[in-house]
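Before anything else, here is the set of structures, which you'll find just below.
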Structure 1
Amino acid sequence: MRSRPDLLTPGMAARAAADVLNHHPDAYGRMAWSRPAPTIKRESSHVGNGRYSHPELDRLLTVREMAALQGFPFDYRFVAALKNSYRQIGDAVPPIVSYQIAACVRWMETGVRPGPEAFVLPGSVLRAGDVLGAAAEAA
């Protein structure tokens with residue numbers, strides 16, 4: 001099969017030219033307080049599977065910490081073995097996103113525009129002020 005450099009993105013072309021293909025910089029990575037968290041994937045129960053190390057401590061994030069990042073309510077209980085709890089978090093559509101989609105569907109069905117509080121899942125880390133702040137920044 002012939003190579004098609006015209007199909008590569010600039011970033012991919014640069015990596016190919018530098019011969020750094022098959023390099024996995026995300027394995028054993030550490031999260032940073034100053035950057036968004038990475039996507040939580042189903043195989044997040046080991047630090048070698050992605051950037052799942054605590055920003056300061058030498059440990060994997062706990063199930064509760066990952067659940068908070070994904071927007072699970074604080075009182076949500078995982079009733080599975082530890083590894084399966086990590087897997088449930090990684091496989092799930094984040095509850096905050098599901099809740100916000102439901103609010104949009106309700107808006108479309110009723111024609112009544114919801115306030116910012118309708119987009120905030122009770123018991124999660126998101127607050128109505130976060131929604132308003134993001135809307136103001138986008139405007």
Structure 2
Amino acid sequence: MTILLVESNLPYCSLFKQWCEAEWGGCINLHSTDFPAPLFAVDMERLVGGVAFSLFAEPLTDKQVVWINAIYVKSEYRSQGVASLLAEKAVKVCAHLNQSYLYVYTNRPNLYIRLGWEPVYNANAEPEHWVLKTVLNI
């Protein structure tokens with residue numbers, strides 16, 4: 001399996017967008033100059049998962065920072081470390097950003113906690129959801 005940094009004009013973007021919108025509803029923006037391009041996990045040229053970013057307020061401040069917006073892995077590839085690879089690669093891609101932390105809002109915190117992410121207490125989160133952060137090498 002290979003993790004590719006995919007440009008916005010490649011066909012993986014539309015398929016990944018469909019998966020995310022089917023899973024969580026709403027519309028996901030994959031293209032902006034304000035945050036990195038999505039990353040995709042590809043196995044033999046077949047899309048198996050991806051991670052997308054967004055810009056949102058940093059917890060407890062008004063500063064706009066990059067967050068992981070979505071990590072999605074096809075069901076038959078789950079529990080094989082794909083999501084962990086995507087999260088780790090996302091941190092590396094965001095390391096050059098002018099911010100101290102990368103954030104995620106999730107209802108599945110265990111993936112991130114296993115990777116060393118920390119909960120952000122006092123962040124506005126709905127029940128059964130968490131805001132977590134990890135340090136970026138700045």
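Every number in this text was worked out from the coordinates using simple rules, so none of it is lab data. Here the structure is a predicted model, which means the values were calculated and not measured. Cβ atoms are built from the backbone, for glycine too; each structure is taken alone.
When log10 I(q)/I(0) by the Debye sum over Cα atoms at q = 0.09, 0.17, 0.22 Å⁻¹ is computed for each of 1, 2, the one that comes out at -0.24, -0.93, -1.57 is 2. Work out the source of -7000 here, i.e. which of 1, 2 gives that when helix-only ellipticity at 222 nm (-39500 (n - 2.57) for each DSSP H run of 4 or more, over all residues; to 500) is computed. Comparing all candidates, it corresponds to 2. If you line up 1, 2 by mean count of other Cβ atoms within 10 Å over residues 51-58, the top spot, with the largest value, goes to 2. If you line up 1, 2 by distance in nm of label points 7 Å out along Cα→Cβ at positions 35 and 59, the top spot, with the largest value, goes to 1.
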